Structure I
Amino acid sequence: MHVLILGGTAEARRLAELLCGTPELKVTSSLAGRVAAPRLPPGEVRVGGFGGVDGLRAWLCEHAVDAIVDATHPFAATIGFHAAEAAASAGVPLLALRRPGWTPVEGDRWYEAKTTAEAAALLPALGRRVFLTTGRMGLAAFAGLDGLWFLARSVEAPEPPCPSAMEVLLDRGPFTLDGERELLRRHRVEVLVTKDSGGAATAPKLIAAREAGLPVVVVRRPPAPADVPVVPDPQEAARWIEARLGRNTPGAVRFPREFL
């Protein structure tokens, strides 16, 4: 049974780890190639796009894929819709692995935005020193805010256009609460901007902002295909694969319970 994982996230790597120990499975992880030195999962790995819906459908057929798990970033909206269309036309089962989004709690000062452009429009009224954690691909929306200072954190260096007054912090999560507290204090941050990526790796910044009483601009997730089943963690995705393996393999081998 050949499983294609559309990856690039920690959840995708963990799913590959769970599946690769099962001899009845061939696991291929596909990475978009936007990060120069990604953390590679076990199993086979391909890097780069498929060439749209038609290219992905052709790849599924050429490589005899039996199941797909879309474990891409919650903001990688295009590949999600391409996967849904290609899987439906090729007759390949598709599952979406999506970490739950963040929700505000008592003490949070959240301002929601649908896009980074909406987030940028909110900033002048909220603070002058901005901590940007929206990734290196979304900084153009903030380039025209010349009266503000930005601390932009990303895994790799951003490319222009960028804000004129900006310090870049190259770092990769997970981040600690103490570390985020110190970062906000040292840079005198007045407002945080983040995408609703969800998960625990980058959540400490929200706690630190709450403790400091800072406003947080949260860019909400883009729409996702409505007819694709969704699970919240790699263990549930592995169970879905296990169920499909049971239907396709007589006397199917089960995954070790300690993994599931």
Structure II
Amino acid sequence: MAGKLALDGDAARGGSQVQGAAAFSKFMTVLQTIADAPRGIDIAQLIKDTPYPRGTVYRLVAALVAEGLVIQWRDDGTYRLGPRLIQLAYKTWENSDLRTIARDSLISLRDATDEVVHLAVPSSNKMVYIDKIEGSNRVQMKTSIGGQVELHSTSVGKAWLSGLTEDRLNQVLSELTLKRHTENTFTEPDLLRKELIKSRSQGYAEDNEENEPDIRCVGSPIFNRSGEPIGAISISVPVYRLDARRHAHIAGLVVRAAKDISTQLSTIV
């Protein structure tokens, strides 16, 4: 890794901490520029947005791709954050205050419902699962810790969106591509906005077979002491096990658990 970091001639010739820090700073600048482009960024725009020569940018990007920190999409050639960053981030999430504080509430939700419970946080206009607890009634879902899901088609995503201020919500929605996953997915911005207003009013968001067929989810946002949404929890249930009465019961449990987590988190975050 050290050999790949020393890309420029001056960094390769020098061995001081200052020179090493300068090389690392270049990597971080390029990486941050890519991270700030939720729909990806091509090499031409990357060169415009970073203060380095074309050749330097090419070498930095090549090294980041080689390390799995950045990937290039085949469809349009743009660069986006890579899977290794998720793996590295998960190492910190394992010991994060949010995951630690939420753990007991997640277990209580699982015990009360015997269904799958998720904890997720926002990342680059997606949600990333940082914890998952399964009940004995295993639900076959395409989720795993470290996995990313979209904001508009999941209860954790819509729950987080519903907690944003109007200005921030407008910004995020303008950057989203409302991809259809099932026939129930919200793909019209106006309809999604109405759904988020409803979610904000009732304190929880729903995924009515919008991300996966035959699966419904109920999610509620988690707030820090400043009232900013920093994550969400959810319970996922197969359609055949969720009648109106059980839905109302689960929604109440999720809302209370999210409020409890927010209250605990507000003492330290």
Structure III
Amino acid sequence: MAHGEQAGGQAPGRIDTSRAHPARIYDYVIGGKDHYQVDVDAGEAMMEGWPSLRVSMRQNRLFMQRVVRHLAREAGVRQFLDVGTGLPTSPNLHEVVQREQPDASVVYVDNDPIVLAHAEALLTSAPPGRTAYLDADMREPAAILESPVFKELLDLKQPVALTAIAVLHFIRPPADGVLLRRLLDALPSGSFLAVSTATDVYAPAEIGRVKEQYESRGIPMVTRTEAEVGAFFDGLELVAPGLTPVHRWRPTKEQAGVADEQVAMLGAVARKP
């Protein structure tokens, strides 16, 4: 496969600009360019209910960058499977990883026509790295594991980092845990799982208002307790500092002054023994 390649064979479906979309709302709130007025309206309504939403979403994005940098630099991981990719926002996961490990392989998975339409922006690997976009429903792990892209880019004799960043709160249980477990079961010892997902532990009333805004637009949103998020990591070895609000996971100066009640995301990284 070329240094960057789209796979899955489907042309982008018609993008519905009359309804807000979670990937575009996220894009708007963190300052991206790929959204419509309906997404702006949704984002503004959410931020009116919880002004810290922008802080939370940006801290989640920074969490992803710190996590994959750690996995590539410190753990030496050279293969990444990112489920529920969302819209590209630089620096993307593969850009962070391939700065540390230039020969790393990254497979992005999403089946959303909005993301598919922007997939070319994800496929910008410089040699010798490889990046591919797999058009597959992350709720159907067999479709991922059986795809030619997965088999070609990821060597299951070597560790793989499975990342599910800010996506599981749009998947109702028990499908979320089934998805992760099925994918993890296919990965070798020494692989890693990285997750961030929404919680209402630190700002319940405010997150409740955000949740209402999502659900009023037909977008289900699931918030989880620390115990519920921790269950995703059963049987795995948590990497220090364990399960925390995302801004407390190996913070840098970009996390200075951020309070727990400003961040509605829990995150952790763990190793498969």
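Every read-out reported here was derived from the displayed coordinates using simple, explicitly stated rules and does not represent laboratory data. Everything numeric here is computed off the predicted structure, so don't read it as measured data. Cβ atoms are built from the backbone, for glycine too; each structure is taken alone.
Computing mean count of other Cβ atoms within 10 Å over residues 105-112 gives 17.5 for which of I, II, III? Present the calculation step by step, with values, prior to reporting the outcome.
On the way: I: 13.1; II: 17.5; III: 25.2.
Answer for the origin of the read-out: II.
Between structures I, II, III, where is mean projected area of the Cα convex hull in nm² highest?
When mean projected area of the Cα convex hull in nm² is computed for each of I, II, III, structure II gives the biggest number.
A value of 0.85 was derived for FRET efficiency 1/(1 + (r/R0)^6) of positions 25 and 121 (r between Cβ atoms, R0 = 25 Å, to 0.05); which structure in I, II, III was it taken from?
Details: I: 0.00; II: 0.40; III: 0.85.
Source structure: III.
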